[in-house]
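Take a look at these structures.
All of the numbers you see were taken from the coordinates with simple rules; none came from a lab. These numbers come from a predicted model, not from an experiment.
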Structure P
Amino acid sequence: MKDIRTILCVDDDPDDREMVGIAINELDPTVKVINAENGKEAHSLLTTAKSTGNFPCLIILDINMPVMDGRETLVAIKDDEELRKIPVAMFTTSSSIADKNFFSQYGVELVTKPSDLTSIVSEVEKLLCYCAAS
């Protein structure tokens, strides 16, 4: 089963998770999408991945989430020797320069979420390129 590529989509908004999932499925139906509602849930899934060796090829993170937000989640991922190799992209409504600067120091791209499915498909297509090398 390690041949199946998975993407971890972390977002507290179920509509956004669904739209990202639809976009990924439309672009590459062989990619499995695993969802988490916040960073704590994502961290739990990633801890399980460490024990199985089945890491996602990409983590798509929202910034503003309850329990553990995208910033805290990214820092936890980058502080972990096994997880830091997984590409991460921030997919958020924020277009703040401060946010862009924060994430760029970790080498992570901040992509502003479009509001319509066609534009989301276009943005997600760019994000799927991070999985190509996995």
Structure Q
Amino acid sequence: MMDWNECEEKYLKRVGIDSERIGSITEKAEARLKFIKTTNINQETVSFIVEGYYEVIKELLVAYLLGKELKSSNHQCLISYFYKENPDYEHEAKLIYQLSFYRNRLNYYGESIPITFYEKNKEEFEEIIKIIKNLIKNA
């Protein structure tokens, strides 16, 4: 995971709370999640479904940071902030980081994501989404 001090020094900036933007980002994440859930899972689609889960989580983390008056220009710092503020969710933060790794391998190297990774972690992806949505709501 990215070092939080590096995130603070290089990739974060203070912003005002924009409730409209937070709501819009959250709505788009919900729409993306709905779309993902309608896609049939097979060897050909699993990489894009896992990528979609990462995008949903990333978008929700963007909204979460905005609710804390922060904006990050680095996706890894989203994960670092989530973990820094919620150390009880270490396992979840590590899984988000793993999702990020697979998503980057797919996008930058064309590597497929193993269907076993999806099958093993699908319920946890859903749980992470619920956790972040609750954090946004209670921010």
Structure R
Amino acid sequence: MTDEFSLDFNQVTVPCIDYEASVEFYKKLGLRQIVDSPPRYARFETAAGSTFSIHRVDPPVQSSDISVYFEVEDVDAAVQALIAKGLEFDTKAQNQNWLWREAYLSDPAGNRLCIYYAGKNRRHPPWRVPDDAE
């Protein structure tokens, strides 16, 4: 952080190929659609007010190592609820050595998503760099 301004992250846009399939997927994920501009763009909102959007691209979507994380209180319950809605997971919920519980799935365009819980360890893990380390 600088003295000039403060950044606050709350929006990400991922590519989609099939607009309708992606909109349906993210609604099943539990996001509330707030913009509908078919066939190219949709924006969604989380319960906490962050926004997430999809933007149509021509296939193929370029593979990347980017993952989008959605935090929930109970990963196992969320995974079971999403499976009941017809979503398929790439990995089961697992405890990680960085103190997060994570499960991964892919959206219709192949974007990698993580349903996770980190609690205080997201911002304050035991190995956090001290605030005065700058």
Practice problem: For the read-out relative contact order in percent (Cα under 8 Å, 6 or more apart), a value of 22 was computed from one structure; give its label from P, Q, R. | Solution: R
Quiz item: If Rg and Dmax of the Cα atoms in Å, for residues 44-123 alone is computed to be 13.0, 39, which of P, Q, R is the source?
Solution: Q
Practice problem: Name the one structure among P, Q, R that Rg/Rh (Cα atoms, Kirkwood Rh) of 0.93 was derived from. | Solution: P
Quiz prompt | With helix-only ellipticity at 222 nm (-39500 (n - 2.57) for each DSSP H run of 4 or more, over all residues; to 500) derived as -23500, matching label from P, Q, R | solution = Q
